[in-house]
1. Of structures P, Q, which gives 36 when relative contact order in percent (Cα under 8 Å, 6 or more apart) is computed from the coordinates?
2. P, Q: which one has helix-only ellipticity at 222 nm (-39500 (n - 2.57) for each DSSP H run of 4 or more, over all residues; to 500), as calculated, at -12000?
3. If you work out Cα Rg over 2.2 N^0.38 Å, for residues 51-114 alone for P, Q, which one comes out largest?
4. Taking Cα Rg over 2.2 N^0.38 Å for each of P, Q, which is largest?
5. Of the structures P, Q, report the one carrying the highest value of mean count of other Cβ atoms within 10 Å over residues 59-66.
Structure P
Amino acid sequence: MALELRRANRADAAACAAIVNNWIDATCWLPRAHSREKIEEMIGAGIAMREFWVAGDPVVGYLSFKAEASQIMGLYTAWPGGGIGKALMDRVKVGRTWLQLWSHTANVRAHAFYRREGFIEVGRKSSGEDGIPEICMEWHGDG
């Protein structure tokens, strides 16, 4: 059975926030910078502002995309390694020739995924918005 992908709506914010919150709680190198409620509020705002895709019913992953900058703002799944991230990434690549994202330097598992998806590292910064070092990665496709 194919994984259903669709554009998110405000009602999806709680499920998306639960995925992020569970990931934060399970990630030893990532301190909690925002409450669970604040994360849900921020995701709800992102759904209204961005191209925001969700996977599954119930939601098991999402990708937030800032189209005007061709930048992936967030990609989270309930089951990393289960093909959900790939399905979301394949969807956002459709019709595009370039994508960019920033990822925490410590998130080496995500970097391995992005490299498999054709992304290359193009830069680093010692402190992102949350104070944690980040790397910048880009994908150049054929559209």
Structure Q
Amino acid sequence: MALNFIGQGNYSIDNKGRIIVPAKFRARLGPRAIVTRGIENCLQVFPEERWETLTMALNKRPFGAEKVRIFRRKFLASASECELDRQGRIMLPETLRKYAHLDGEGIIIGVGNYLEIWDPDTWKQFDESTEEEFLAIAEQLSEDGI
């Protein structure tokens, strides 16, 4: 079964750095997830099997390539294994919360085979600033038969 995370919602982050994972995502995510820094100052949350596939693909990339080393260091060094507690929450490490400017609230969005967690203001700015680009991409995908 293909993982399919779609939709979005706002969720509180408690004073311990925990955020509730929406019920509709929990079964697909499994009991443990990997959280790491994403692109555009968000966090990416991967189910374990997707994480394994991703890291295996990264490990196949040539270590001698400087850009590969930079990406691997930033992406993998910031990764943290997180277990869902009985209330369906995951603990977001402080370093990742700082990176993503998460304080008190986060928006969780489904992005196909993983989730992203955004600061609400950062998400709003990203969403608004990419609207024209989104329309142009939609046009191109339509021409490609998607």
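Just so it is clear, none of the values below were taken in a lab; they were calculated from the coordinates. Keep in mind the model is a prediction, meaning the values are calculated, not measured. Cβ atoms are built from the backbone, for glycine too; each structure is taken alone.
1. On the way: P: 19; Q: 36.
Derived from the structure labelled Q.
2. Working: P: -10000; Q: -12000.
Source structure: Q.
3. Values: P: 1.07; Q: 1.37.
Largest one: structure Q.
4. Working: P: 0.99; Q: 1.10.
Largest value of Cα Rg over 2.2 N^0.38 Å: Q.
5. Numbers: P: 22.8; Q: 9.0.
Largest calculated value belongs to P.
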